[in-house]
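Visitor: Next up: the structures, one after another.
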Structure P
């Protein structure tokens, strides 16, 4: 009888306990962007029960007492304790100051701590994006060690990451891990096609990343992470303008309705007037996104981006105009226009705690029309010149898939995937007859029926890749990856063999196996080292192979990279330092040379060498002061290179400064809430302007100031670019044809105001 009574009492107590439990629900989001955070740990203070947030940031946890407190923790964010209560919780986490805890996805295609991957990777955080108020992407990318994005005006650009400032296909630009342009049709201005209003953060992988991402990922891979729909109603509108005729309006609006997140974003920018003649432009960028949570373990994302861009092309200035501060360009009709459409659908599936997959289908439609200044060539008649109007266009149909496994032994992660892409592309160029006036200005032109190029190329890219990470002993992580790429160019020429672009119909095939291997070792207390070996692969683009060519002869470029580095925090975690040393040997690197007749030709350099050190220091000596120093010291030279009978072996490569530095000091006074002021210094050292190493550009130093102030839902800011009004060139080049200087911004003031509405007060 006593036993029955005991069992009954126990049963009653269990039933009472079960009924006394309640389920607390909530959503966890980033305090700055309001985006839902995935995989956040939510536990009771005793650690007896816990859960993690789903892909829409939500969680549900059973507790016995609504007065209990919950501990919210997530890598890279400050932990937070909240009372459970009876209502749905909305929890905002603030990111921690140290970049050593940042999560990155580009280095491994999956989210990992930045210190767990054996590569040189830098993150431009949402906070840095918010503070910088970048008008052009170089204003934020140049804060990264080892990166110099060359501003060519009106968002036009080229890049310098472990390479000289050049215009070749040495970089891979991606949006959420998908290249924004097709392989085989690289454009150094590709970032014109980014919607800056939709960028949440940027990750930069320096050095070859071909083992994961394929060709062109040689000097580096830049991945733009898109904004996600906010967990609560959120909208922002900003407008800004400059003293040199620049005007721009940005907007973002998003919300999550139960299991559906919706976001739209975009901006409209105009440049009219200013001290540089023939330099107007207009850009409209729009993005729409829907995130659909199909089930607890399944998610579908659809995203569409459209870019319309038009810009005058003033070109570079000769020595007399540049040093005489005469910014009147001789080109009066040259232009560039871009229409780009990108769309994707991504399905994410969690099959179990140890297996996840992701499958993406994407489509691109792109056309670039130009009357380029760099195709303008003078003739023996001082009143005449010639040039071209061209159109480069393609469509891409692609799919990208990957599968991830986690194994219990040695904490091993395995990822395998594939990519397949079909791209019909084409290029048409018409000869134009140009008139000049007595001062040498190019004043107008006549389009002719003469075709310089008219061809189509069906490009097929198929690839498979695998990556494994394992930890056989504590604190040591070993990583290895391998990718096989096969590229097929099926070329059809609509012109005869006698034409300027007279290459015969044919097929060109390129294939490459690219490995990567490395390790990280964590000594604890935010100190560690890493090393890796990787190979980069860059096939010639279709324009390299077929434009102005009778017989395609270019070979793929290959790069063999050796790299080591480390990271450490110091002074009680008030500061941190990371450093990378690399040596990259190039084989058959594709370089461009402009001949005496103005014609640009691409050739394979036999052997090249690139080596250097990259370093980034962040330090907060006092609560109100922050210091950042990002720099690189490098050397780029030819080892074996003979061009048109001239031996350049042993010469430094042109447009290759030895020292690039960007430093910034920020003051955030405690007596003015939500106010900060910062001063920035950009330094470019001298460099050779030509491959013969006969003329140097002295480099430059530019200083910038900015002020941000947030009051209630309004934000005000001002930026003064080039405080001391230095006359400098972002790139200077000397060829057998001419010497040109691309002028940087003179002293320019930008002012802006923004209004931010949210359905939740940020904590």
Structure Q
């Protein structure tokens, strides 16, 4: 049975070596297990004399199954028996490479490194066995936790070979061989995630479960206006609450914000409840600052006005103006997506213990290295002196890669001289998020007599994520522009994309699918409008507008395109793959035979993001009161080679729910500089009767390189729902959330 334990890296190594074990690192695979200490922090696998294989999981587990998937790859290449594998959660350490579990890149970025680690260890075990048996190395083969001499049938277990294998030189990369897919025992199979039983039984350790002896609890009152400063406070009444031990001030941040603590007044108590009750009794005065007059309704209007006039050009093909001038017809539309909150089920929480100049913390983080950087800067200590233990995450969606909440706990622990647990309430989570940005878009197209588009203009205006790190930034940066703005797949001869300026009035951060959310909504809603204007079937029109199968050469056309940081040669923008998922989703959903009826119809959208191609067909049903029901979603995906099919399906099922929540009801607004939502009563997420009733996930079998699966399912959901609503009711959705539109 799989075991999951947590140890410090040094403790883990100490235990491994004291037991006479063999350890292999997957960083630069250049030295043997008994090599100098600098090689040791890169460890990914250890084999004990008992035969127990320990595999380091260096990424964060938040429901994606990554703590199972990457070890599956290593175990398969090692030829380990999965029943004799133990998973060790890594601490924050740059020697593992990036640990930022964001951007749908864990498999893509590390599968080759992990395969090398497993294959190298296997070869060293085989060479050790050959030496012990006195036979040629090509006569032995690792099989299910043993090395077998193929001629005699003699077997040696991994455990009894570990010490000998440690003396073998680490193979060169060119010496390694990898298992063919036909021999995989775990990769490509539906292996249960290692945390499953503990989570179901309530034994999993999430951030909220973390406790250390002698710790106190803190609840923090923060400025309701972003950037506000503390003027004064009266804590007399707070201190009268049973269990409250006192208060402490956290200084405000210095721009640019980054991941710094917001600042505020912390109530310290012997329980979370007492801290929160004491906080309610605080009397605090704030100096609100320049954001005190911010109003989201007025800001929306200003963004829309900006989007209606020419802006900075970020893509230009052909001559859009000339095409518009001689067009038989032009079509235009405006789209709007509000600010959104991550709202993970587990709000931010962290335990921190500052002692002897070092900080040890336990937290649900997507990026333990960001914890080290943020906390070390806050405390004025070295990054290496921040020891970050990663717990399970009760949802992340990008919020928990921003460790301001850990910095709060660290600052309080240093100030109080004892361990501190900071717990955010749901209200804190909603009101002080790193919000997904608001966006206003203007779309215009010219069409010929047959309704075929001859020119395409897309303007997008939004406060950029970059403004969180550079307060002078007002334009989108390459990452955001490359998420559905400059990379439309159309075979339209004249195309232009423009980006306008917008100032930031709150903390802006990335959320699951990032800028793809609003750009996909605009792009794939508008193409649906053009299909309607042409009187064409949506699927046929979509495929024709994409055109012939080809790989789009952005460099040749003069467009600067961010390709998820990957070479376009390895991960080309392949319109053939996009068309195939459209055809698959249409086929599986029964598109051809399900014609719209009053109140019920299908909608389709397709989008490439995180190097993955996804098409969504959503069926909606509108009841006689205007209520929206989603009987079925069909998602077709091409994510290249698949490691863990069951978790891929789960992530896309989750994406359908997440996308439906954002589309139907997600909206953050502000007045007088204050966020107006506070909990699920006014920032709802889809309940069971509002979420898709059935989600079918259809995976394309592909030999293409591994690409992302955590986020790509989200972008096409909102436009597919909106397009289905139009087909069912004749009401066009151009503004989210959909709940704001009266459908009957």
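Bear in mind these aren't lab numbers, they're just calculated from the coordinates by the rules spelled out. Bear in mind that the values here come from a model prediction, so they are computed numbers and not experimental data. Cβ atoms are built from the backbone, for glycine too; each structure is taken alone.
Visitor: Give the label, chosen from P, Q, of the structure having the highest value of relative contact order in percent (Cα under 8 Å, 6 or more apart).
Guide: Answer by largest value of relative contact order in percent (Cα under 8 Å, 6 or more apart): Q.
Visitor: Right, here's the next one. From P, Q, which structure was helix-only ellipticity at 222 nm (-39500 (n - 2.57) for each DSSP H run of 4 or more, over all residues; to 500) = -8500 calculated on?
Guide: Matching structure: Q.
Visitor: Once mean count of other Cβ atoms within 10 Å over residues 417-424 is calculated for all of P, Q, which comes out largest?
Guide: Q
Visitor: Assign the value 2.2, calculated as distance in nm of label points 7 Å out along Cα→Cβ at positions 57 and 305, to the correct structure from P, Q.
Guide: P
Visitor: While we're here: Comparing mean count of other Cβ atoms within 10 Å over residues 513-520 across structures P, Q, which is largest? It would help to have the intermediate numbers written out before the result.
Guide: Values: P: 18.9; Q: 28.5.
Largest value of mean count of other Cβ atoms within 10 Å over residues 513-520: Q.
Visitor: For which of the structures P, Q does the calculation of FRET efficiency 1/(1 + (r/R0)^6) of positions 169 and 321 (r between Cβ atoms, R0 = 25 Å, to 0.05) return 0.20?
Guide: On the way: P: 0.20; Q: 0.00.
Computing FRET efficiency 1/(1 + (r/R0)^6) of positions 169 and 321 (r between Cβ atoms, R0 = 25 Å, to 0.05) on every structure in P, Q gives 0.20 only for P.
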